[in-house]
Structure 1
Amino acid sequence: MNDEKLRAIRALRNKIVHLPTSALKECGLSDYDISNLIIDGEIQRIKRGLYRWVESSIEYSEMAEVAQIVPAGVFCLYSAFAYWELSTYIPKQHTLAVPRHMRIPSLPPYPKIKVVKYNDVRYNTGITSAQEGNSVVMVYDLEKTVCDAIVHRNRIGLDLVKEILGNYVGKPQINIKLLTEYAKKMRIYGPVKTYFEVLL
């Protein structure tokens, strides 16, 4: 690899963490050059067509890495419970929602990722953005996360649902009006009303 290519690739080190093949090719690198960067420990392959620096001055976020792997994914369920500090449960994998009609991309062995498919209403309701390192990722907002917990109450267990609801009502920024709006939209107003009549 000549000096010009090296300068071009090293200029990216402090600009972006994740390197699609297109960014490497724009620096004039061939497939052979990319293979050598992996062998030399400069970059690490995340999945086909996507790499990241092994060392970088940019703040690294695993959530940001996962968001690159599943670009349309919205962090949900256990990932969102943890993000909003609604539960003390530590997820063993990242969980993201995608539209029902979308083809799930190939997933690497690490980071561990679970992709769930939501219908249009559930997918599009309550998406917000979150700053992770130098990247912005999509996560469901607090009220949508609570609604998702109630939708999946039989799967995640009632003890976890109670913990989530208890932590939710203790937060200063809750929005019951928005929670009710989401519940009606997702057709779970009855269960939500029942739970919150007990808590509030």
Structure 2
Amino acid sequence: MNFNKKWIIIIAVVAVIFLIIGSIVSMYNKMPTLEEGVNSQWAKVESAYQRRSDLIPNLVNTVKGVANFEQQTLTGVIEARANASSVKIDPTKLTPESMQKFQQAQNGLGSALSKLMVVVERYPELKATQNFLELQSQLEGTENRINVERNKFNEEAQKYNSFIRRFPNNMFAGMFGFQKKAYFEATAGAEKAPEVKF
């Protein structure tokens, strides 16, 4: 009788140990899976931004063809593109600082493109060309794609961050080198509606 109780206790202890080890292994295996989801979505974000960057030389060349077009505006777009293209982030190191630097460079390019489009309004002959209209349409579509991919990235990062911050996952996440990922944030001032004056 005493012998059977010992075996029952041993079997119960071994079962509990296997259960704990199994849950730790399962939790650990989920962390890289979620992190890969973030990294994969980051690649899609970069691809969307690259698409925008690839459209700019064609847009600049089209606009350059118009007599007396403002050279300063074109130079601003070219410099902003070079700056945005130079900022690269390793997806395993998506810190708030690196993400802010990336966003600033991309926002600079977005601002330069917006300024270019405002200046184009003064050139009806340019707005009427088929090539410019096609590039403008592609650029608008790309901006929408960028927004969609950024939102999806934030969703993936949120899933990953939530998982590694929950107890007991948080105890093992730091031990295994899993760090919180930064999010895309709204541009400062975006919460205010623009003031329109007539």
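Coordinate-derived values only; no laboratory data. Because the structure is a prediction, the values reported are computed rather than measured. Cβ atoms are built from the backbone, for glycine too; each structure is taken alone.
When mean count of other Cβ atoms within 10 Å over residues 95-102 is calculated for each of 1, 2, the greatest value falls to 1. Look at FRET efficiency 1/(1 + (r/R0)^6) of positions 31 and 87 (r between Cβ atoms, R0 = 35 Å, to 0.05) for each of 1, 2: the largest one is in 2. When helix-only ellipticity at 222 nm (-39500 (n - 2.57) for each DSSP H run of 4 or more, over all residues; to 500) is computed across structures 1, 2, the figure -27000 traces back to 2.
Quick check: 3.0 is what I get for distance in nm of label points 7 Å out along Cα→Cβ at positions 39 and 55, calculated from one of 1, 2. Which structure matches? For distance in nm of label points 7 Å out along Cα→Cβ at positions 39 and 55, the value 3.0 is produced by structure 2. If relative contact order in percent (Cα under 8 Å, 6 or more apart) comes out at 16 when worked out from the coordinates, which of 1, 2 was used? Working through the options, I get structure 1. Thinking of 1, 2, which structure, once Cα extents along the principal axes in Å is computed, gives back 69, 34, 25? Structure of origin is 1.
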